[in-house]
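Participant: So, here's a batch of structures to check.
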Structure I
Amino acid sequence: MTALTTLSDLPSHYAIKLKDNMLIKLEGEQADSYLHGQVTVNVNALDENTVRHCAHCDNKGKTWSVSFVGRHENAIFMLTNKDSGAHSLAQLNKYGVFSKVDITDESNQYTQFFLGENLGQMLLASYFDTLPSEPLTSVHSDAGWVFKSDTQRAAYFVVLNSSLVAEFEQKVKDTNGAIFEQNVYDAIMIESAIPSIQETGISEYVPQMMNVQALNGIDFDKGCYMGQEVVARTRFLGKNKRAAYSFSVPKAFHINAGDTLEKQLGENWRRAGMVIRKAELSEQTWFMAVLSNDTTEQDIHRLADQVEITCYPSPLPYSIEQAKSSLVKNRK
């Protein structure tokens, strides 16, 4: 594996094997209706060539996992990390016992990769007749499926049958593509302000506190699902006062999800929020934290346990503003 100093040094031809990711499969007569009642997006309206961000919540609207959801071979798949994915898998099976649905961990049957656009266009033609041209659109074949990322750096997510992995990795090497560990993927996602939950963040945040609505990951006009009342009330009554922000520090240091971030107020420092996602490169550290949603790029922060490290939030690549309303109409 190649070590990366900073994201600015990312080459045009690269591949990342997502070893820390998990793939949950739902299949069966009632798979659609069951998952529709569990996550924040309209699964019933999801077509086979579209992938969505979504959140899976408890009955208090606190998030168990944030994932991508899409279809492949008459099944629905959720792509997330192992920490929160294991929790979602257990909860889905717990509540799915009365539905005609099989819910399994398919992480051994398929292997996930994240490929830079240039390398993807070189290699993926061997496995797919076409490639998706728009973010969060997908194409399928017997080899698996691929969808284009919605990150600031153009790339592809590849969900490949595990029987083809050795061959695929050899093709990456034959093209002199750089192969990176998952920390580079995490940095790319943080750069685009795409959240993920580790063990310390499970059941801590309503989805809007992590900007899931800004990623089109909540359908406010759909009917009931786990935690829907809290999620809807947070939206339509304007109750959310938190948001997730990304930080980049030009040095390498150790940081954990769950670490506390402080904000400077005059000559004092006060608790601002908690880290939910992190990535450590050779000469750069990225992290994402949930803070007050009125945080600005001029607000100086520091880590409570490493007070010498100060930083400012990066500009968000999307809007988190919400209009207030008291009505929910046309639920589906």
Structure II
Amino acid sequence: MTDMPQRRVGASGLLVSAIGLGCNNFGRAGTHSETLEGTRDVLDAALDAGVTFLDTADVYGKEPGLSETLMGAALQGRRDRFVVATKFGHSQIPGGVSSTASKGSRAYVRAAVEASLRRLRTDWIDLYQLHTPDPETPIEETLDALTELVREGKVRYIGHSNLSGWQLAQADAVARARGAERFISAQNQYSLLARAAEREVIPAARASGVGFLPFFPLHNGLLTGKFAREGGPEDSRIMRQRPHVWRDAPWDALEAYARFCDERGITMLQATFGWLLAQPALASVIAGATTPDQIRQNAAAASWTPTADDLDAIDGILPLPADPAAG
């Protein structure tokens, strides 16, 4: 197995690989990891590359739960070699495990974790995350329910995704006041092309000792170097399903970023991961991969460590927009 750096998640005792694997494509139609065999191939490559932090959710796959099901089957015989994170309670997905309970409620949390444990074929989940805020349920109830799971040994740590900075701070204050388990991680969109998390979420995470986990770190592939002003791979998801993201990209800045990488003899992937791993509170870069080759490329990209001058140069090319509405 390749020697991959391990990083602590916030102030907790949980260590994860610097590069993680986003498993939202497991079970997705048209990908190598659509099948169990393909999923097993990707996890084999991940283990060889030292990418041992896996992040999924109970809604991922071409049908909800399929990503967890495939992952659970592919993990048999080596579960203890991976750190497994999953999520529950996505507010925009209809249904779920209960039609009568709000997705942050005690009843829903209990039903959701039992369903995920069955699909993952495991006795415990290393990091269990609230997928989106639930405005219908007091955070006190959600934290109490998650605390029960930790004390029962079904969950080792808890985290959240898509919370705002004030929601993060509120949840931490409530947990401290109640003696409940505290969230150790915050997962939000973050990349050089989407830096809004720097305004409130990352400062709040640092203040609370919460580790930050960025999703969409490559901004739909625009930061991989595979796309240009003239176009990109026709079979890519962005060109097939989200062409507006490519069309509206800041190509002058991206071309300047490509020149920055060329001058240093590194790939855009290396520069992007290096910049992310240098950011405060960041625990692991969760990057999707559907093939063994993509896993190996992601792992290799963690090798570049930027200097302070490099970071300043990147910030000059792709700065945090002055207008909060711009990202």
Structure III
Amino acid sequence: MSDLNSEIGSETSPTSAAVSIAVVIPCYREKHQIMTVLSKFDTLINHIIVIDDACPDKTGEHVSENAKDPRIHVIIHKKNLGVGGATISGYRKAFELGADIIVKVDGDGQMDPAMIHTLVQPILRGEADYAKGNRFYRLNGLAKMPGIRLFGNLVLSFASKMSSGYWKIFDPTNGFTAIHRKVAQELALDKISNDYFFESDMLFQLNIARAVVADVPIQAIYGEETSSLKISHVMFPFIAKHLANFLRRILYSYFLRDFSIASIELIIGLIFIIFGAIFGGLEWYNSTVTGTTASAGTVIIAALPLLVGSQLLISFLNFDVHNQPERPLHPNL
């Protein structure tokens, strides 16, 4: 494996090589893979934090007994908090250790630690506050992805675009992420979902904070291990949570923190569509019951608000798509 410190020094400012990077690894039933994962971290990494989330196979004890790397810190939860809760525990430990950038890597071996230097580049260059992996950039990687996982990720990715406001970001459930410490400390970590919705909920919180997020192409590794995340089980609960976050984001961004022409377009557009739908529905029902044909004027009164309302909502959506954060937070924190 190449010397990643020299690569960072060549791609960023001279001080970038001195940046402290901590890796957080939430674990649940990862005893058979964890030592292999730990052996792959380059000298670029200053701290490796393993979180045993009340593992039945005692992954944390296994690491404590067998790992000799002084960079490794083990946290053992007495109660299972979920992948989100475990990750947040790792974040807080990284704060204590003084890490500048915190990288999350799953313990199942599906993420290549050699990609960390690529993942953190947008943050090191001052272009982003948060970087995440995207398995959908490379078509050869998609061919290896199970069909149900591919379909589920496509659906959830679109739902995440709406709920988070990051319309250019894809693959929201990808757990290979990096965040600047100052930005992580600005987030309401206690309010972020503790379960597998953690990554998607993190994007929502980042948008509320107006943080810049970057997608980084990665190659996923699919071995014999079985993922604990079952897309078929989480799709509908995730969609419900995305809807809740979407409504909260619209309220925060367009009515509490700001009120703009987009806010007016949304209000009037919804009023017109609701009026047109109700009026048109009642007139259609009346026409069906009485057997009379609706007049041209009645049709226009029903259709025109629907058309105008749709155009206003499209205009609002266009504004929202272009309303992504563009200036990173961490240089000014």
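Just so you know, all these numbers are worked out from the coordinates, no wet-lab data involved. Here the structure is a predicted model, which means the values were calculated and not measured. Cβ atoms are built from the backbone, for glycine too; each structure is taken alone.
Participant: With distance in nm of label points 7 Å out along Cα→Cβ at positions 216 and 272 as the yardstick, tell me which of I, II, III scores highest. Walk me through the numbers on the way to the answer.
Facilitator: Details: I: 3.1; II: 1.3; III: 4.4.
Structure III comes out on top.
Participant: Tell me which of I, II, III gives 24.4 when you compute mean count of other Cβ atoms within 10 Å over residues 104-111.
Facilitator: Values: I: 16.2; II: 19.9; III: 24.4.
The structure behind it is III.
Participant: While we're on this one: Matching task: -15500 is the computed value of helix-only ellipticity at 222 nm (-39500 (n - 2.57) for each DSSP H run of 4 or more, over all residues; to 500). Pick the structure from I, II, III. Intermediate results must be reported in sequence, preceding the final value.
Facilitator: Details: I: -5000; II: -11500; III: -15500.
Matching structure: III.
Participant: Where does the value 0.15 come from, among I, II, III, when FRET efficiency 1/(1 + (r/R0)^6) of positions 176 and 192 (r between Cβ atoms, R0 = 25 Å, to 0.05) is the thing being computed?
Facilitator: On the way: I: 0.40; II: 0.15; III: 0.90.
This value belongs to structure II.
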